[in-house]
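Some structures to go through are shown next.
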Structure 1
Amino acid sequence: MQRLALFLLLFLNSYTFAKKNESDAYNEYLWFKVFSEVYYIAKNYYVEEVSPKKLIINASKGLLEKLDPYSEYFTKEELKEFEEDTYGQFGGIGIEISLDKGRPVVVAPIEGTPAYKAGLRAGDVIVKINGEDTYGMSITEVVKKIRGKPGTYVELTIYRPENNKTLTLRVERAIIHVKPVKWTFLENYKIGYIKIVQFQPDTAKELKRALKSLLEKNIKGLILDLRNNPGGLLEQAVKVADLFLPAGETVVTIKGRVEKAVYKSKNPPVVPKNLKVVILVNKGTASASEIVSGCLQDYKRAILVGEKTFGKFRVQNLIPLENGKYGAVKITTAFYYTPKGRMLDKKGITPDVVVKMTNEEWEKLYEFIREKRIKENIGYGKVVLDPKLDKQLSVALEIIEGTYKKETSK
């Protein structure tokens, strides 16, 4: 490695720059020279001996993590953990996190997981993990510190911007089994309700099964709940939208410097064209959830109710290094656009009908659901609803029944 660094230095010093007006910022050879010098200094002058492996891993992590909150380098071990997260079974507490201003922020707690039961909310800022300040930590570092042996506890100090409060929550770790879709028939209303928890490899298949079950009951409308859904697999988002659209309609367009693609619906819709559809969204609705909600909003196939979504319109690709032997690079390669060409990264989708709920209202709703589950021994695989406490659900029901008046929304 030392010989390689020396050769690189000699080569760079002898290189004649052809473009006199080339900006230093894009002078690749210059900055490779700077990097090699930094590497040489760190390797040879740091107070303790550091292996080339550690130096290169640290440099790779820094290079990617400074691009955006979603790009990162995974070691072989971290890659395995990431794949467990994506495909539905993993040890931890069940939250999706992002980074904002140097701190980890909860995108959404996954319903039914320890994080959800402990009371973590979308938008919570994780200030400390087991007493350790999180400022400057990467997502991978945060995940490592939160994870642990099932049955043990992690202490999270969180800041909740909505009410300017700091809380300490003790959350039990567990193996997370995520059931991606659950549904129920609201018999009093003759309306179907489906909750998509996450976009996993079997989400569209499970949704299709739920839709067929509900359609057999001659429902007069459908509520699709995407609140606190942090996203997941792009191809599953496309397949979910396919169930609502005629064949040949654009679902989402991907545009990047290298990656460009248009994803279209391929099959006749499972959901009848004349069936009213309302989608519930909030600030925990992100990524793949925004693809579905944005697409169906553009085609006026569904009415969005709730609060502005998270605003993650970025596509990441996972690129293994030597087939995963040396880990992988997860990198943002494109932005995605709704059928009408909207790109709302960091902005989020504004619902057709804005219905805000305060932190206190959410607390009352979650407490009611928790107590009902305990009292009636209802597992998290089943749905518990209360339109009286859930204003967003209540408005969705009114829209389908045709009784909604704008002034009823707060």
Structure 2
Amino acid sequence: MNYSPNPSNKKELDNLDRDELLVTAQRLLAETQAISVRISAVNEIATAINRSLNLDEILRVVGKQAKWLLDFEHLSVYLLKNDSGRFIKLAGNQVEFEESIIAENNCFHKALKGQSQLVKQAKSKDFLSQYASQIILPLESFQKILGVIFFGSSKPQAYNQEDLRIGYLLALQLSSAIRNANSFEDLNLLNSEIEKEKQKSERLLLNILPSQIAEEIKRDGRVKPVYHPAATILFTDFENFSMISKTMTPEDLVDELDYCFSSFDQIIEKYHLEKLKTIGDSYMCCGGIPTPSSTHAFDVVMAALQIQQFMELRRQQKMQQCIPYWNTRIGIHSGSLLSGVIGKNKFVYDVWGDTVNLASRMESSGVAGQINISRATFELVKDFFEVAYRGKILAKNMGQVDMYLIKGIKE
């Protein structure tokens, strides 16, 4: 007996299949649209966070916009940098974070090892166990773990694999943004350190060279020698220095020289003079260089008077303590000279010419505790200072030279 289907039953089955297929198609379409919306939201977040290189701003955007991706009551990140961690709440109630939790074998620890975690029912030992449902994703870029991102909901079974995938897409974008922000911060720190070292080098250069000379070296790599038609050189020297220094410890001797010469530095700075060098117990400076000055001789003599006064006061203090102390000779001469920088690794700004040699002779042929000047300097300052003529004095390799002693400022 042959069986033949009832046409009416077949029609009903066909209608039923079409209805189920339509429902399935509509469900798949709705799911696809929902996924599409969430992916679009991820892309919008990615666009927003990649506009900034500020980490705090990036995290603020994620905390504000991640709600369009996942349903959560708590959102936080734990970021690793330079062997230290930083826990940051982005949304939800504030929680206490204990560093010890990352050492335990739990989901948070596994995420820090690069394993995505979908927790449908948190255990009591889990981090933030008050949130039954959790998604914990590693933040990773170029195979380096930057931290983790944590989503939490108090509803059990709140998340599924699709949620995990959406969270993963966000984690990828956030990881890239964090890496860029960290690189930018590191670059800024590097530039800051370079700038600090540059400023330190410039300060060091300015300690040994006049500012305009230092600028010329930085700009051109060298300094052209400059002829100065009018300048004034000052030398100081301590009489009986060798004998008295033998009675002092090396530390005391260096401290005393530093005290004296540092005071000289302050004095000549007030008169805009240029310190050139110290050699042993000798101090040398110049007026009228590198910037020409019509008052170079006057300025140098004024500085010499203050140096003289300072050293006499220092000597009196030592004498009251029954400590032997040196007298100071000061020699000054005015004239033309040549200035320039010598050296490659250690720059020295120096001056050359007969003016320098005669100024040195003014000091060596001077009188202890007095300021000895040449005729050239005398002609420039005679209207401002009381001066005593010493006569023609024999100067080494210079013959007989007119010399004068500064006695003070004219009333």
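Structure notes:
- Structure with the greatest value (metric FRET efficiency 1/(1 + (r/R0)^6) of positions 189 and 389 (r between Cβ atoms, R0 = 25 Å, to 0.05), set 1, 2): 1
- In this comparison of 1, 2, the computed figure 157, 47, 39 for Cα extents along the principal axes in Å is attributed to 2.
- Among 1, 2, structure where mean count of other Cβ atoms within 10 Å over residues 325-332 as derived comes to 23.8: 2
- Looking across 1, 2, the calculation of distance in nm of label points 7 Å out along Cα→Cβ at positions 165 and 229 that yields 2.9 traces back to 1.
- Source structure (of 1, 2) for mean count of other Cβ atoms within 10 Å over residues 149-156, computed value 20.5: 2
- Test item: helix-only ellipticity at 222 nm (-39500 (n - 2.57) for each DSSP H run of 4 or more, over all residues; to 500) calculated as -15500, pick one of 1, 2: 2
Only the coordinates and a few stated rules stand behind these numbers; no lab work does. Just so we're clear, the structure is a prediction, and the values are computed from it rather than from any experiment. Cβ atoms are built from the backbone, for glycine too; each structure is taken alone.
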